[in-house]
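The structures considered in this document are given below.
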Structure 1
């Protein structure tokens, strides 16, 4: 990732006196100098707002407005850490995020004030950015210069960003100024970011992707940024053109939503050079490049920064890439810690030894992971006594060392003693012309292991055609017989998180009891048919007879 010798505060200071456009938001444009000056004023206000001896942590509960990057930069100057607060959290969960990270100041806006009603937040000072009182509060500090607080160094905490997990409360991963600055510099080098580039930030800034992969490289290169308050697929192309955006990041299903918008004859007439993100899938990445003329680079980096995979020019289709410099990445059996054998493929490109080849991605090298805030147990799950970093994500590796993403750790599907990669099946199902979005996950088999289930969000004005879908599956040479979904759930829209990641845990819990349009292929039958109440009853009896009824969710 590069040497962690610089502070992020230095990147903020370097923009002082730079009067080029630095940030565009709706009809507002701020210069780099104005941003540095604004950060300095907020850093001075912060210094007077945090009680002596308290952890200098601030919560930011904002949409993507200019105040968000201003407070990120202010935190860097002040030696404080920002906890981005997810506005989809509610009640006690939201309060827990603020209390757990020991925030002494909460920066928010009027639109989010109802989220705070009735919450007990002792010792938290709340600043509401779009009010006259806030402007009056800042006024005495206007004119401050962007100077670092005493003691600020590369090891100073700057981010406490929450990572989602399959169980328990979100964990707050630590990111220091040195790591954030180095990550930004690394992406500048990878993508050749120039000072005249414009980074379009449409993913939420409370999430690590937007801050680390979009905002940080812009700051490192002195490039401009353009903000979208909330992601909008229908506004994406217009924004890109209006702001002159050349770079953007994405996560989850954002690319699929963009592709689902109406095509225009001039879609390729845009200034974008590259998009960088995760989980677009090979099929949609190809569609995106064909439609918009923009290359999407799929990367992998664990949320905590403990391992990274970089794409190279010779990366084969379907693979993510090789280990980033400095990482020693291997695929290990999580039960034995033995290295998994290389992946083997048949002539159609199908993985034929998934039971042996799929394992957990582990970094045996020097990991930049800096731990979780006040959560030693979670740290111990990631970093074992030998110092290796276990990502919790499933991969397989071919004989040439290229790594393929197989799914999140809790996404593993095991059918007839064979491990299947949900990500691989999703990429195949995404070829179905009527599919706008695809999610693949496991549901319990009546006897042992799992069965494959898929949720399909269909394109507008289409209906699920079971015969055509069955023929489509037969035509996919890389779809193994065990990969074909037993159950198909048809949804109008894929359920996603605030960061556009599919709620697979929710889909998995609901299974075929979702109450929605569900189709299935009964054992021994070749075609799909609607799952009826009679089928539900028969299935339940089968699970009961095998003593596995408790694995089923309760009916709605």
Structure 2
């Protein structure tokens, strides 16, 4: 029985909502073969929004008939057959480029409209899909990339992620949400699932019930970034692993039925949670699930930023996994294929993507690690990367994205390489660059966030520029970084960052992280440092 669209009679729905009442987003899959045969010009512009439900965005410039395309990879775990298929799609249809996203999905560019049907068929053959990788629906489920092999996990979340993924995937009851909906399911105690920036997050917890220590989850709701970021709030409930799907369905149903559909700017779950308050939201969840016990013990201990570099022992005796650096998440599809083949030669063939835009090769016999790492590919993608390139992240940027104001991928990689040459430091510094306020590159949680904008110079020229933000983390419930005043022209940004980081190097304690340093010295000191650099150390504009 179909659910009732209780919002349908609302006279103040935005245009997208009116369109979605007339036509469900998933119907685009029936239209694409006709468009592919008729050509890009046959697509009415008011149909562009539906392509997102197929994981597709019309790539800029919008008159070339090319798409950005995402493929869902729940928890980032893929078989060898899936990995080789993804590499093949990148080589044949996407100019040999693959991007690893901050939700562990795979993203392509330059995808031709006429090739979509055969790409979908290739993906279907190996159990992968682009469906709802974008659009107003549940996105790729983020999880622990080490699930099942992780010495630091409370339990294996793979079957839970699979159950929840299959429940929501292409489910017409949940294909018309107010906007995108992001779920994280993670039992790694280092917060590998980045719980606080998801709409719905399940985090490792225990509770003594009838004298028995039970392993399960706590639940957080209402997280999200963009122009007005919110940290997810604890729901105050403990759930057993087998209750995960029911709780996920309840939270998503509340969002579907009561989330805001007037303004897309306020259509995320975070605004509903903020307006209702966590107590009311919990009551509404329990009305749908029935009684659940109160929260138990939070088993989260710190935050590793999603980085798993190097060689580490698995839970399975005699096996290790290898964490590999993929600078800003961009990799040649031919190199991705080589990784898949190395994974098959030395392990089970499995590859795993990480929300830090990197790769993991699991199930390697420990006595064969040395032989694996002798391959030349690890010179290009190291397992022990430098402290800037290895910890730099970036969104898609204006190379392909219609919303971004500035370049990000190439620019962040260039800047990180420059900093590696100029600043020798004893701790990694996480630098995330985004091209607009949507923060797909998660600049809010970086040590240093860099956000693109446009700046008009004294001679009225419009140039790329950036603002910087300092002090982000997801440790201890999370803290978003804070903006430093001043707009920095693109051509002086590397030098500004160099002097800024040299100040950090010269004034930090041994082993002190950037977040700890920022907490110790305060935002005002760092603002003074930036002001001095802009005034005395580099050429200024504007």
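A few comments on the model shown:
- Top of 1, 2 by FRET efficiency 1/(1 + (r/R0)^6) of positions 73 and 209 (r between Cβ atoms, R0 = 25 Å, to 0.05), largest first: 1
- Test item: distance in nm of label points 7 Å out along Cα→Cβ at positions 313 and 481 calculated as 4.3, pick one of 1, 2: 1
- Computing mean count of other Cβ atoms within 10 Å over residues 41-48 across structures 1, 2 gives 11.5 for structure 2.
- Highest-scoring label, criterion being FRET efficiency 1/(1 + (r/R0)^6) of positions 241 and 513 (r between Cβ atoms, R0 = 30 Å, to 0.05), among 1, 2: 2
- Among 1, 2, structure where Cα Rg over 2.2 N^0.38 Å, for residues 217-304 alone as derived comes to 1.12: 2
Coordinate-derived values only; no laboratory data. This structure is a prediction, so every number in the text was calculated from the model and none was measured. Cβ atoms are built from the backbone, for glycine too; each structure is taken alone.
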